[in-house]
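Structures given as structure tokens follow.
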Structure I
Amino acid sequence: MAGKHTTSGGQGGMVITNDEELYWNAKRFADRGKPFNSDDSTNLFLGLNYRMTELQAVIGRVQLGKLKSRVEKRQMILRKLQEAMTGLKAFRLWKIIDEAEPNPWFCFIHYDSARMKIGKEQCAQAIAAEGIPVGAHYTTVMYEQTWIRDKNTYGNSHCPWSCPLGRNVDYRGSCPNAERALRDYMTLRIHEGWGEKEIEDTVAALRKIERYYLR
């Protein structure tokens, strides 16, 4: 499984809420709008068929029991990476806001190209050649994805943009901070199975590349 997955309990996802009405509506929506906790005898609204199987539920319960230890391990890896990267001039981990409790399956590494003789793409390739799971970029901002840019939705309908209440929206450039982050950051895939050696190898590779290409 990819590092981001804790469980394979179906594609429907999970809703956790302290709002009882939201709970019932989520339960209804996940089962075609069925009238759970209602006196109505028919479906209450249009919904999808997201019911998980019994086997998926069993796997989900078992895997959720591992969640706390996995989160703690990932946070430990992140903390040790931050400590070990102190002193690097061209690389730094992305800032975690104080209110957040991170659970990363990959880390963003800021690359200061002004301090290096090579661009981010070439640098990422050099780090990857050292055996470190680094990518030059994550993906793209949402509005640059093909299905939104070309309005590839519901066959050839182009809904919701072509619907009576829809309108054409030019999204380009609407998230400049996200676009800048994609330009400036690399991705480092981590795994809760990492130990001290993997952390040391990662930072050693960053130091090696920086030492060779630093201006």
Structure II
Amino acid sequence: MVKIAPSILSANFADLGRDIEKTIEAGADWIHIDVMDGSFVPNISFGFPVMKAIRPLTDKLFDVHLMIVNPSSYIDAFADAGADLINFHYEAETHIDRAIEKIRTRGLKAGITLNPATPVSVLSTILPKLDMVLIMSVNPGFGGQSFLPYTLDKVRELREMANRMNPDLLIEIDGGIAEDTIRAAVEAGVDVVVAGSAVYKNGEIRRNMEALREALK
């Protein structure tokens, strides 16, 4: 079954804890945490102190998406704060293998994220080492952007690669996921969908989650 991982970047920061509780009650499978440093991407979000504070609210998997420069330097801090899965950008890390090994040494699942313009072929030598690949379907940095349809071709290509090299690989997609795009993403081969604005718009979290599930039927 397809997993939905609401991105709390789009939640109400003034009442973040309550929004997370509502998200869990509405049936979220994972919690997606976007970490931004204002350098790799233009926006700044939250870091490990916030994640540590919200960790006691749920035992759902914390899917930590590091949109930061030199992500390997922060793996231990996010592991200590309660991450279950850490994925970092291929474009942001010089020593890819070392970063993957560091995540695994902490007992966590390891993932890599690709920006829209980065081809999936760059993963050809490391795909067997990964638990997940996140395909960005918008340019990273801000929520509420429009879905880039050509990224579905990347999902299809990645699924073909994974079938040959790593059949257990999870494929996640993030950016512009809503009622009118979620089905196409899943049909292309996605296992996990990240949805931010589509979940938290208007504060109707349960209703919005139900609409996303309904769109998959």
Structure III
Amino acid sequence: MALQKYIRLDDALCAYVRDHRSDRTDPVWRDLREATIRLGAVAEMMIPEEEAALLSVLVGALRVRRAIEIGTFTGASGLAIARGLAEGGTLISLDKNEEWTRIAQDFWRRAGVADRIDFRLGAALASLESLAEEPIFDFAFVDADKTGYDSYYERLLPRMRTGGVLLFDNMLREGRVLESDLPDDPDTASIRRLNEKLREDSRIEGVLLPIADGIYFCRKR
């Protein structure tokens, strides 16, 4: 019999997890969360507190100097990554929504990390094409339109250094990845295909982690 080790998280246990992180009393994060909630239903796109804390710790542990994110939204992931960067490090942040990213830039300034972030407004694929082709990034985080993930992957991977880390968010799609017939859900269908591709891709070492809504952790060989 196969051994399995996991637990189901209810609201109380999730709250416990979020209360046991180093930045739990950070007023900037608290106010950013409240500002995002005021946007209404789209607020669900914001990464949870524990995922943001993980990004900061991971970027710091890897001593990342050159990072990129696709999908800025209101700036939570950018804030987390920028705080973890090594001295002199820079994050390029790509997004096409001017309204949401104004909020991001306001909070980056308030947090004192705006000078570490090179924000670029516009379509992510076009922005990626404008970047140098040689490997330049240590770390990448993708949390954007799901049907675009595979295209982002193929354009990012050549620009990652050997040993560089790519993270893809929402790779479990709230459990819908278990469904094989998805005619009315192109986002989840795209994520299912990418999960299969990453599993077999010899260019990377990868693991799908059940953190938040699923993070695919990839390391370039």
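Ranked by percent of Cα pairs over 21 Å apart, for residues 3-98 alone, structures I, II, III are topped by I, which has the highest value. Taking Kirkwood radius over Cα pairs in Å as the criterion, the top structure among I, II, III is I, with the largest value. Look at FRET efficiency 1/(1 + (r/R0)^6) of positions 131 and 171 (r between Cβ atoms, R0 = 25 Å, to 0.05) for each of I, II, III: the largest one is in II.
Taken together, the values in this text are just the output of simple stated rules run on the coordinates, not laboratory data. Predicted, not measured: the structure shown is a model, and the values here were computed from it. Cβ atoms are built from the backbone, for glycine too; each structure is taken alone.
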